[in-house]
Structure 1
Amino acid sequence: MSINRIGLYHLETLLWIDRLGTFAAAAHRLNTTQPAVSARVREMEAHLGARLFRRQGRTMSFTPAGRQLVRDCGVIWGDVQNMLLRCGGFGEAGGVVRIGAGEIVAASCLPGFLTQLKADMPHVLLELEIDLTANLIQQLLTGRMDIVFAAGPIAHSALKSQPIGSVGLLWLAHPSIAAMVEDEGRAGRIPVWSLASHSPIHGRMRKAIAESKIAGEALNLCNNARTMIDIAKAGGGIGVFPEPMVRSEVAKGELVRLEGMPSAEAVEFHVAMRATDNEPITVRMFEAASLLRLDMTPEAPRLRAEIAPA
């Protein structure tokens, strides 16, 4: 047994296989190839003189020895990283953090937050992806994202989340279209637009429509809020829009509120991460993100530079 030849990268690989379930997913998370992950596993097994995995059909599963090693490593992994970070602080930390967000967060507090992250952790690379909530949650669960900003509430035992505020929804249209809506006889001929059916705004809009003068109208769907805003500005119909994304258009008079329409319920947003993720960088970013508010100024909370004692 040559345990002195086992490196931290071996243990990190083992932990990511456990977290994500497959060699392929672990390879993607570690920015390497599946053959490289397999080679690391073989090296560990050779150094330890024990089998860590066994093949079951087309999949690999942990042996009792492998499961015990994962359990023991999981307990100390965060402490090891904190120990190393205490030497240089987060300002010297490196790595890649994948962040997912919806359009609404991306148009409000996210730019300032990411700017502050880069100032506090200049060597950490950020990968940002804009998507709908359902996709973001799935990517977080499968390890393709580390932190996501999504519409809540987020209720999943594998995730932990914190609220960052709510966003109001407004019925808006081009001024000429708004005048048509006031005319009961012409309201039924106006296209109605909504975000895609798996968007949290869609359900709120349907509920409001059921109580409105346009009840029974079919919905045109769009999976991009900015495009939907542009359609409304061009006189292409009416819709429910997140208030932070239309402030400029409303201020300029390009879009106006529709009178007599029932209010749509506000959307609450949360920041979330995997409950089992004890990576110090991810945890610190999540803590800072938890202090954000959707209506806050562009300057985001600073991450604490020091590392608390283990």
Structure 2
Amino acid sequence: MASNQRYSALQWAVFALLVSVGLVAAKMVAFFLTGSSAILSDALESLVNIVTSGFALFAVWLSAQPRDREHPYGHGKIEYLSAGIEGILVIVAGIVIMAVSGWRILNPPELHSLGLGAALTLISAVISGAVGAYLMKVGRVLESPSLEADGVHLRSDAVTSLGATLGVFLVFITDIVVIDAIVAGLLAIWLLWEGFGVVRRAVGGILDEASPDLLNEIAEVLEEVREEGWTAPHHAKVHRLGQTIHIDLHMVFPRYWTIEETHEASVIMERAIRRRFGAKAELMVHMEACRPQGCASCDMSECPLRESEFSGRDAWTGERIALSVRHK
């Protein structure tokens, strides 16, 4: 990630932390004014936001540090750990809110100042929804899982705030107090769903889960610069480390080519990958010598070792380059 991108990511992480603090303050005021379970659940979820935003700030800072001897691939994985912790805390918040709502269904409290409480939570919903949506966008652009997870959390915060507002409004017009606790329980279920989704994506990043879209994009880049004699890309493996992408790939070249010729081919591919994915992208090409069974898909026009006629180049797709064998 370039220095200006690192600075931008840190700025947004700080901004997310400040927004979280402001939202908690507003919602706690609304809870003390009303005594609403739904507003309390919303405030607890926002309190988790402060912790996670703080950790996201640390993760963004650490992932931007240059690689060193102890961490030759850099520190990008910390962002997936940060996102995973954030998801777990969202799940914990959902469980706590569900327990509180269950208690309050059995023991309905007396509610006050519902109009003012609804106004505060509605304003909070608008703010957290707008900031969350933009953080998700920034996180994807800067390839920062921590910022994206923070955005997801703020978006969830907006949903809980809207739900709390609805619950308070329904109590206000119906005078049925138990509705407040039921809405809080529904919000808890929403938080559990969102939390599990964040954890799922974080675990996928830590375990280098294959991305079909990313493999297709890599195949597209290779196809664009493909030259005569390059055949059967396979065994592609992609490691995402925050903003860094590391690609391992096997490629087959004519077996009579010199080391210099195959090296020049790998340099062309590396440059193309960096043009598409940025300076932090790395491509490691394992060069393999061709075999007779590959002659039919090899377009080398003047090959002294050809044993069968050329029938057509094979299409390079994400599925194709991920195969563990040269030929289907």
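What follows is calculated from the coordinates using simple rules that are stated; it is not laboratory data. In this text the structure is predicted, and so the values were computed from the model without any measurement. Cβ atoms are built from the backbone, for glycine too; each structure is taken alone.
Figures for the structure shown
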| read-out | value |
| --- | --- |
| Among 1, 2, structure where distance in nm of label points 7 Å out along Cα→Cβ at positions 90 and 114 as derived comes to 3.0 | 2 |
| Per relative contact order in percent (Cα under 8 Å, 6 or more apart), the highest-valued of structures 1, 2 | 1 |
| Structure responsible for 1.7, with distance in nm of label points 7 Å out along Cα→Cβ at positions 42 and 130 calculated and labels 1, 2 on offer | 2 |
| Among 1, 2, which structure scores highest (criterion: Kirkwood radius over Cα pairs in Å, for residues 98-169 alone) | 2 |
| Source structure (of 1, 2) for helix-only ellipticity at 222 nm (-39500 (n - 2.57) for each DSSP H run of 4 or more, over all residues; to 500), computed value -23000 | 2 |
| Source structure (of 1, 2) for distance in nm of label points 7 Å out along Cα→Cβ at positions 18 and 74, computed value 0.5 | 1 |
| Structure responsible for 2.9, with distance in nm of label points 7 Å out along Cα→Cβ at positions 138 and 274 calculated and labels 1, 2 on offer | 2 |
| Volume of the Cα convex hull per residue in Å³, for residues 122-233 alone derived as 118 - corresponding label from 1, 2 | 2 |
